[in-house]
Structure 1
Amino acid sequence: MASFTGANPVPDYKKDIFHYEKNKFSASGLTAVQSHRVLPNRIAECPLQIESRVVNIRTSGEGTRFAIIEVETVTVHAHECIVLDDSHINTVTWSPLIYNFRHYFGLGEELGKTFRSEV
């Protein structure tokens, strides 16, 4: 999915790396699911989906290349296989994919928990 863009025509600065794809979900082998309270679709295959609304965007200044985006969570969807009870995600069965500076990581073994941990 990373090499697709919804921009048609593809902007000149993207042409060497990206190509136009109208339906990124199906081209990536993923299933789009309509969200309940926000416009973008969710990905059915993701075990944890968080619908959020933008509250504030702060940029580093003129000509900025990054922004800090503050969001408010409005709905959470969790597959049954990762739910522990009515209000907790089972951190043993849920294994998030973490994107860190163009590299993908999973979680290592648990190192501990805080004194406020309920489960």
Structure 2
Amino acid sequence: MVLITHPIIQQYRILEAHADERKGYIRIRATLTNGDFLEMAEYFILEDTKIATKDYRFQWMNNDKTILRHRWDNAPHFPKLLGFPHHTHKQADSNVMPHSPMNFEKVLTKINALLHQAEV
């Protein structure tokens, strides 16, 4: 799994995981190398021979969980948003923007890029 080898993951804990031959769910809490908190939840199914993410929520916060950095999800509560139901909340629940579909690997890549951008 990408969590084991990804350079921004300091540690993680699997909170819930279950799967059968056609579908599954996993929920993970992680600490990033900068001390930030990340909670990830993903429901997936097998379509033909590929795993497809159906529902997800990835919430990235500061280390004491008082500041939202980003939350990516596909909850269907913004039907007029471009790319519905995929969206992100940036720095506040009320600051909602369209976003492309996400999964574990994509969100880690995105956070890694944002962390390195902040260093410049």
Structure 3
Amino acid sequence: MPELDPAQQERFDAGRDLARRLLAGAPRDRPLPEEMVRYTMAHLFGDVWQGPELELRERSMITCAVLVALARENEQRLHFRGARNLGIAREQLEALITHVGHYAGWPVAVSALRLLDEVWEQMDAE
């Protein structure tokens, strides 16, 4: 990865720390290219997720809602875990999924509820 200037490095480090906290215990899949890692850590988790306008739990719920609506199952697994790591109750996520299902379609809600169950069972077993 190219060397980062001090401000970029600070955002990268803050983003990496947040991603580690949020996604603790998540299985590691195939590594991403270095540039994508830099964008993900410095911009997405270093800037967007840490802005002052929304609380971290709110950002997590928003992210889960979007991923459910778009039927992004791999990312749902990561972010349902992240939501639980932040202390978001399963009942809140179930209500979120049901709400999204009324706008994005029942099949995405049913799939998401099944994935939520998988994630909770896996985390309970750890």
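Only the coordinates and a few stated rules stand behind these numbers; no lab work does. Everything numeric here is computed off the predicted structure, so don't read it as measured data. Cβ atoms are built from the backbone, for glycine too; each structure is taken alone.
So helix-only ellipticity at 222 nm (-39500 (n - 2.57) for each DSSP H run of 4 or more, over all residues; to 500), computed for just one structure, reads -500; which one of 1, 2, 3 is that? Could the numbers behind the result be given before it?
Details: 1: -500; 2: -5000; 3: -21500.
The read-out comes from structure 1.
Which of the displayed structures (1, 2, 3) returns the greatest value of mean count of other Cβ atoms within 10 Å over residues 28-35 on calculation? Walk me through the intermediate numbers first.
On the way: 1: 13.0; 2: 16.0; 3: 8.2.
Answer by largest value of mean count of other Cβ atoms within 10 Å over residues 28-35: 2.
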